[in-house]
Structure I
Amino acid sequence: MRLIASALAATALLLAAGCNGPSPKGKENRAAANARMNLVSSKVGYEQALQSFHAGQFDRALKEVGGAIAKSPDQAAYQVLLGRIMLETHRLEGAKLAFDEAIKLDPKCHEAHYYRAVVLERWSDDHAASEAHRAAFDADPTKVQYLLAAAECEVALGRLDAARMLLEPKLTYFENNAAMHQLLGQIAMMDGDPATAVDRFRKAQLLQPEDRILLEELCRAQQANGDVKGALESCRRLQNASPEPSIDLLRLEARCLAELGRTSESRNVLVEITRLFPEDVDAWVELAGAAHQLGDDRRVSQCIARIVMLAPDRWEAWFFKGLLARTEGRHEEAIAALTKAVELNPSDALPRLVLGLEQRSAGRHDDAYRTFAGTLRIEPDHPVAKRLVSESRPATN
């Protein structure tokens, strides 16, 4: 009987313990199990949201990622996706808050730093964006695009040296990255260093030989560096690879030919440009210049008529009118046309100098002196204007 009584007492104690609920350890285990279940469930929701996002179903993605965050609010990746959805739907403030939260949850989340920088760029805060891109690169130094984005922000701020200092120390690690060399080439061009730009663009072009933009940048750098033959060769390679004619490349070819003294060939290219792109005023202006150099007055007249029709306020039409009249000895007509050119383009020395020369040819020496002196007010160090002022200075009694 005693044994039975003891067993009953033990059972009663166990039942009493059960009525008091689970132990602290039991509660902890249950919470951990629930968290694991929530994480599994939220991961499914996150993956569904990611699929919806890539499919452009932003409202659905927003709802799905919101459910995932509710179940697992400590996952930085979920906040990044929320921010990206906000970014794509132009809710920049909400996007930044989500990326800030992701960084708070995981300071090494490189994607959060990167997309936060994108938001800052949209707000034109290039300084803060550069810092955010650098933070992204610090979090994942294998992602060269973060470093390039930081350097591009520095370029946007006009801090070319800062951009260069970001990139050059990393060239050893990314020497086979064409974009690194390309951006350094662009910085060199902006900094007035075409020789370095040529070197960078060549390296980039070797890494990506089919990239037409790189070849075009190389071509322009070669021209700026005085390698006109190389620029012409690159230009023609580009044209041969182009399915359709490019006005920019044709114009570049014409300018290279002109610099090489092959004016007749340059004129022929310009004639082709005006045939293919008859509404391009600049092409007609350049053709008028080449035709004038060759003494092709008939074509100059045709170009003047076209310029006047397309852009009546362009000073070049009056300038070439003045040159034609000057060639034919019609001084007053030339002076009237050149005066109009100066009125339309008062900040350019060229029409003023030609006007002064024509005034001097017509015997209007005082007018010529005033015109040459006016040129010096615009460009005080212009050597030709200085000489002409000295030659035309009125005699003093």
Structure II
Amino acid sequence: MDSPFIYYRYVTGKNFFGRREDCTILGNLLMQGEHVVLYEPPKAGKTSVIQQTLLNIRVTGRQFAVGQFNLMNIRTIASFLTRLGTTALRTVATTPAEYADLMGRYLDGTHFVFDQRNYSETDQIVSLNWDIDDNDILAMLRFPQRIARDRGIALILILDEFQCLDQTEDGDKVCKLFEKVLGEMRGEPKPGCTYIFSGSMVNAMKDIFDVRRHFYRLVEHLPLRTIDEKEIIDYVHKGFMNSGKEIDRALLHGVCRLFRNQVCYINHLTAICDSLSRGYIVEATLTEALRIVLSVHEPRFLATMNGLTTFQVNLLKAILDGHTKFSASEIIRTYGLNSSANVKRLKDALMKKEIVTFNEKDEPVIIDPLFEYWVRKFYFEQKI
């Protein structure tokens, strides 16, 4: 029997719960032609929200096409643009003749070509016959909107791990040109192309959209709400009941607090509990399941800590101890942070490594709740 506790892929339908309002907001924005940015930690539910929203829209009878690609292995502007063009073409065309026709119509005068041999060997529709220039970048960024208008369809393009654009030789320039294109699109009639910019590196996405303020007033940021603890407990309890098992709700309260209501970790833990038990699930079962979850992630956590300098470890310890004013002389002395100037460098380093982020009150938040538990209990050997 399939387990209700799914943690290794996104979910929709009966397994989706807790973020109906987020789906409603996202759906309304997309249907109004608004571009959206979502940045949340890995496995926080971004893809589930997006896919459930698209499912909800389809149920209403609205017609649209969807293209999606991941930038995680993008390291050059050329690869980003060819991937964007290929993704857009696949949403509206299916044959080499159609690919060549659309590229000839809208990318004439650029260095983008349809290479039949390259397509046969790599399945890549868009190729380059020379180094790209700014004209090429603008033409490709305009391309999805132009083919959407040509076919009279609403086109939604999902760009996953968008922060990886900064790994290219000049991501900042591409963002500025992308802004220009989105600004041009605002005055055009519907239907057209709508973008969802999604990223799991919270600080890197904040740097693009909040610090450097790219796409300012051109995209809507949708922060995902924390799922209500009662909804999580009800879902987990029902999942166990359906397989003839029982668990004390008080134990689930502790699980929610440990994982800060992050459903992926909770589903992983409860899936292991489901496999370890036959009837009533006791605290010892949860403890054993937690050990198993930790064993899966511990190599990653060790690598993270081994990649920190002593100063960075000291700042992390100060954060775990509940401090927020790291430049105070007493904190600098107690934790060996050297100087207030060094504190700024240390904060930036922990943010760049995606270990810590800072909220609107400039208070530190450790991004990964399981890492926070592990580093407290096993690295710093604190009592929890």
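Just so you know, all these numbers are worked out from the coordinates, no wet-lab data involved. Predicted model, so just to flag it, every value in this text is computed and none were measured.
Quick notes on this one:
- Kirkwood radius over Cα pairs in Å from the coordinates reads 23.4; which among I, II: II
- Origin of the value -25000, where helix-only ellipticity at 222 nm (-39500 (n - 2.57) for each DSSP H run of 4 or more, over all residues; to 500) was derived from one of I, II: I
- Relative contact order in percent (Cα under 8 Å, 6 or more apart) - structure with the largest value, from I, II: II
- Computed 0.94 for Rg/Rh (Cα atoms, Kirkwood Rh), for residues 71-134 alone - originating structure among I, II: II
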